[in-house]
Structure P
Amino acid sequence: MEGSISNIRLITLIVLMLAASSSHGIILKFMDTVEVDGEPFEHPFFQTLAMFIGNSFCMLIYLYIKRQSIQKYGSIEESPTMRRAIASGLKTKINPAIFVIPMLIDAASSTMFY
């Protein structure tokens with residue numbers, strides 16, 4: 001079926017998600033145990049920034065996949081997945097500003113967590 005994901009790609013995505021989740025816990029634990037000159041390193045804003053930068057790499061992956069689709073199909077709208085979504089009546093255009101509120105809540109909660 002055109003536009004479907006292969007088993008190898010699906011397994012790769014699952015493994016990457018598990019690795020990212022596991023590394024998040026390990027890094028969080030490491031950040032809580034770091035000491036500088038015998039004092040605990042407690043800088044929640046720096047730690048939140050470091051995690052934000054790490055999570056921002058997901059956007060780079062998204063942009064890479066989007067660029068690949070544009071190169072392969074000429075535009076995102078011409079890709080088989082998008083054509084099926086449009087045919088099904090799904091909303092394909094969203095306002096990116098809807099991500100601002102969750103982003104601010106995530107940043108605030110991450111900062112308060114430390």
Structure Q
Amino acid sequence: MPQLPAVTINDFSQLPDRGAIEARGHVDSVLILPSNQAPEYAVLVAAQPAPPGGRRGTVPRIRLVFIGQRRVPGIDAGTMLAFRGTVGVVDNIHTIYNPSYEILPAIEDNE
């Protein structure tokens with residue numbers, strides 16, 4: 001079955017409720033479940049990194065969930081990712097399960 005082309009998203013406030021997307025963003029937070037629950041590693045990704053001192057308001061985010069993983073090496077708070085997958089709304093949060101991803105190099109501001 002051929003894959004449908006993914007829509008490139010630059011503004012997370014424009015995420016569709018369903019469909020294939022590709023985007024990039026910064027990991028804002030990580031959710032690690034207790035060891036007595038089924039393995040799942042989830043991260044919330046925002047389009048822009050948080051400023052020094054943290055965010056003062058809410059920003060649109062997307063949740064990436066890695067089923068069967070307790071950790072995903074290299075993916076921590078602050079990591080920049082390019083990702084692709086099928087988005088759906090779960091518990092009022094745009095979510096992609098088991099996305100394809102690429103860890104991107106950090107951008108240096110001192111050049």
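Each reported figure results from applying straightforward, stated rules to the coordinates on display, with no laboratory input. Small disclaimer: the values here were computed from a predicted structure and weren't measured. Cβ atoms are built from the backbone, for glycine too; each structure is taken alone.
Suppose FRET efficiency 1/(1 + (r/R0)^6) of positions 46 and 86 (r between Cβ atoms, R0 = 25 Å, to 0.05) works out to 0.80; of P, Q, which structure was it derived from?
Values: P: 0.05; Q: 0.80.
The value was obtained from structure Q.
Work out the source of 3.0 here, i.e. which of P, Q gives that when distance in nm of label points 7 Å out along Cα→Cβ at positions 6 and 102 is computed. Working shown, then result.
Values: P: 3.0; Q: 1.0.
Traced to structure P.
For which of P, Q does helix-only ellipticity at 222 nm (-39500 (n - 2.57) for each DSSP H run of 4 or more, over all residues; to 500), calculated from the coordinates, equal -24000? Before the final figure, lay out each step's value.
Working: P: -24000; Q: 0.
Traced to structure P.
Assuming 21, 19, 15 is semi-axes √(5λ) of the Cα gyration tensor in Å as calculated from a single structure, say which of P, Q it is.
Values: P: 37, 18, 12; Q: 21, 19, 15.
The correct label is Q.
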